Structure I
Amino acid sequence: MRTLISMSYVYSVNAACIEGDADDFRFINNLPDDPAQEKDILTFLAGAEVYIMGRTQYERSAKNFQGKTSTDHPFAPIYAATDKVVFSRTLTSANWERTTINQGDLVPEVEKLKCEGNGYMIVTGRSGITRTLLQHDLIDEFRMSVFPMLLGQGSRMFDFNDVGKSKELELISCEPGTNGVVVLHYRRHR
């Protein structure tokens, strides 16, 4: 059975997330590169069998990565080579290679996708899809990059309503980067 991993960026130590194009987000551009951490992230992304996303995430990702090379962005060829399933009732076509639109009910369709392989799938961000999957306890692991900053604005990564009943997590790894970014990897304790 496939593992479903939620991958997200927590842009501050106080677990706040930046909304839109906040000026605070620009600090990331000033962080020094960490080649070892970048290599680990690229390896993780390349290992996914499927990316799950909603229409908004698909449109944003396609705009940023479709038709681009590794020179443009190191993630671009990985996304191009990986199957993408977009859950949307309004999207009628998707021209990014290896993309399928699924207009079915999210929960049973993701349960079916989990049964169709032995690797892992990735759902990104704090979208409605991620929140629904969290509510139905379908996310098996959480991989979060925490940036070295305290934010004075923003929103929670997940609201209490998204989590529902408390869910115990088991730490798989904690990888601090030389640039202060810490990648936390947790498994849902069942």
Structure II
Amino acid sequence: MAGRFDSVDDWMEFFAQDMIWLMLGIVVILWFTGKTSNQKLAFFSGLSAALSLLLASWLVSPMANHPRPFVGHTVHLLIRHAADPSFPSDHATLAFSLAFSVLFVKRRLGTLLLAMAVLVGISRIYVGVHYPGDILGAMLLSGIIAFAVRKNRERMDGLSMIFIRLYRKLTGKLKFLPHS
């Protein structure tokens, strides 16, 4: 369907490349609320995303070594992309990691982020840089890692508090930033 409707293509390009920045912005806003519970959520969301991306890029992707759709097929490619392995999608891994992490704690906000992650995934297929399996693999990997981090959050709570205390110490004199 790519290339038939310019306005649809424009939206899909935005979702494929830039939606992730909005999602990251939402998590950053959680941190800057100054509420400890929100800061822990932002910390553990970032941890889930980092672990998922590391596992995807250092282990899963090299093992699968799956070519992108435009490498082996004629595809109407809407965005430029390197011909590196496509499984799992890094963008979708990041998007679903953030979405699942927030969903486990804040249902409504997590549902919004999950809808955004789905748009990221669909658009990555639409613009020609991923297969549906690349997105499903990213979603599964992200869900597993986010769930594992959620289940072990008490054990890692001290680590989150180190970062929260450091942030508060560094920004304590800045009156425009909220602190709990």
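Here, each number is a calculation from the coordinates, and none is a lab measurement. Predicted model, so just to flag it, every value in this text is computed and none were measured. Cβ atoms are built from the backbone, for glycine too; each structure is taken alone.
I, II: which one has relative contact order in percent (Cα under 8 Å, 6 or more apart), as calculated, at 35? Clearly, the read-out refers to I. For FRET efficiency 1/(1 + (r/R0)^6) of positions 46 and 150 (r between Cβ atoms, R0 = 25 Å, to 0.05), which structure out of I, II has the highest calculated value? If we compare FRET efficiency 1/(1 + (r/R0)^6) of positions 46 and 150 (r between Cβ atoms, R0 = 25 Å, to 0.05) over I, II, the biggest value is for II. Out of I, II, which structure matches 17.8, 57 when Rg and Dmax of the Cα atoms in Å is calculated? Structure of origin is II.
Given a value of -7500 for helix-only ellipticity at 222 nm (-39500 (n - 2.57) for each DSSP H run of 4 or more, over all residues; to 500), calculated from one of I, II, which structure does it belong to? Corresponding structure: I.
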